[in-house]
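**Student:** Some structures to go through are shown next.
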Structure 1
Amino acid sequence: MKKKGNKDLPPISTASLPDVIFMILFFFMVSTTMREQELFVKYTLPNATEVQKLEKKSLVSYIHIGEPVGVWAAQYGTAPRIQLNDAFKTAQDIGQFVAAERDKLNESERAQMTIALKADENISMGTITDIKQELRRANALKISYAAYKTLEKK
């Protein structure tokens, strides 16, 4: 004796759907970091076999070295330029840049500050040496070179 009735499934409640979407949106807004500076130069990072990730990115200041792009290429040409934050600078301006970046950090973190060089793989070593000399004068002795990791072939 079977009961003959309409056995439709109840509709799925969508009342909490906006709450779920809002929570996901809020999660991505909180966890995503925005680029703090606009890149005025283009560079292709060199390849390296020994690569380490930097521990605290908040203690890292970046120096970008490469060819100007877009409007900047028309103004400055295609010669490699140094970008510090949102401006083109010379190697002599690096001391002021390091001092300003160091002042942004807490007193306890200043000794751990790292300068990361993001340089095009075709930049001359003379330019890199000039930058390293200025960093040495500014007492910024922790230097990191940005690179892509390549797999070693045996």
Structure 2
Amino acid sequence: MDGFTLSYAWLIAGLALLMGELLLPGVYLLFPGIGALVIGINALWLPAFSWQSQWIGFALVTGVATLLGHRLYGRRAKPAGEAPLNERTARLVGRRAVVSEEIRNGRGRVAVDDGWWSAEGPDLAAGAPVVIEAAEGSILRVRPAEPKTPV
């Protein structure tokens, strides 16, 4: 393959990788696609760019693009205090609930929205309002809630 044909191969590979990224999102093919496009454009401008140099350049450009991309995406991470989407119990922390089965000897059940959860906390009668302090697996740690004051 001559240099001209090889440069088009890099461009086609880069476009194919970017198209694959559109079909299979996840940022796995984005950076190699960028690297292949950059090397393809360089190979068009510099026909004496050997295939060995092209592969080394591809590895370097892909690595740099990956590092820069991770820095950019790392800044968009969720705030530290926000619970992950799939950790439902962690998202309940701070919410109010009602004791559905009395908490005796530190264990009972509470009702939150349309569900019932195992709970740990001080002994409380059924119907008592509580606040969820923490979640460990599927068990909620609760404390008695301050009564709501009328406005």
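Computed from the coordinates by the stated procedures, all read-outs in this text should not be read as laboratory data. Everything numeric in this text was worked out from a predicted model, so none of it was measured. Cβ atoms are built from the backbone, for glycine too; each structure is taken alone.
**Student:** Can you spot which of 1, 2 the value 4.1 was calculated from, given it is distance in nm of label points 7 Å out along Cα→Cβ at positions 14 and 62? Walk me through the intermediate numbers first.
**Tutor:** On the way: 1: 4.1; 2: 1.4.
Here the read-out was taken from 1.
**Student:** Can you say which of 1, 2 returns -0.85 when log10 I(q)/I(0) by the Debye sum over Cα atoms at q = 0.16 Å⁻¹ is computed?
**Tutor:** Computed on structure 2.
**Student:** For which of the structures 1, 2 does the calculation of helix-only ellipticity at 222 nm (-39500 (n - 2.57) for each DSSP H run of 4 or more, over all residues; to 500) return -14500? Walk me through the numbers on the way to the answer.
**Tutor:** On the way: 1: -9000; 2: -14500.
Attributed to the structure labelled 2.
**Student:** Which of the displayed structures (1, 2) returns the greatest value of distance in nm of label points 7 Å out along Cα→Cβ at positions 46 and 102 on calculation? Intermediate values should be presented prior to the final figure.
**Tutor:** Details: 1: 2.7; 2: 8.1.
Largest one: structure 2.
**Student:** Here mean count of other Cβ atoms within 10 Å over residues 38-45 was calculated and came to 18.5; which of the structures 1, 2 was it taken from?
**Tutor:** Working: 1: 15.5; 2: 18.5.
Traced to structure 2.
**Student:** Work out the source of 28 here, i.e. which of 1, 2 gives that when relative contact order in percent (Cα under 8 Å, 6 or more apart) is computed. If you can, show how the numbers build up before the last one.
**Tutor:** Numbers: 1: 28; 2: 15.
Label of the originating structure: 1.
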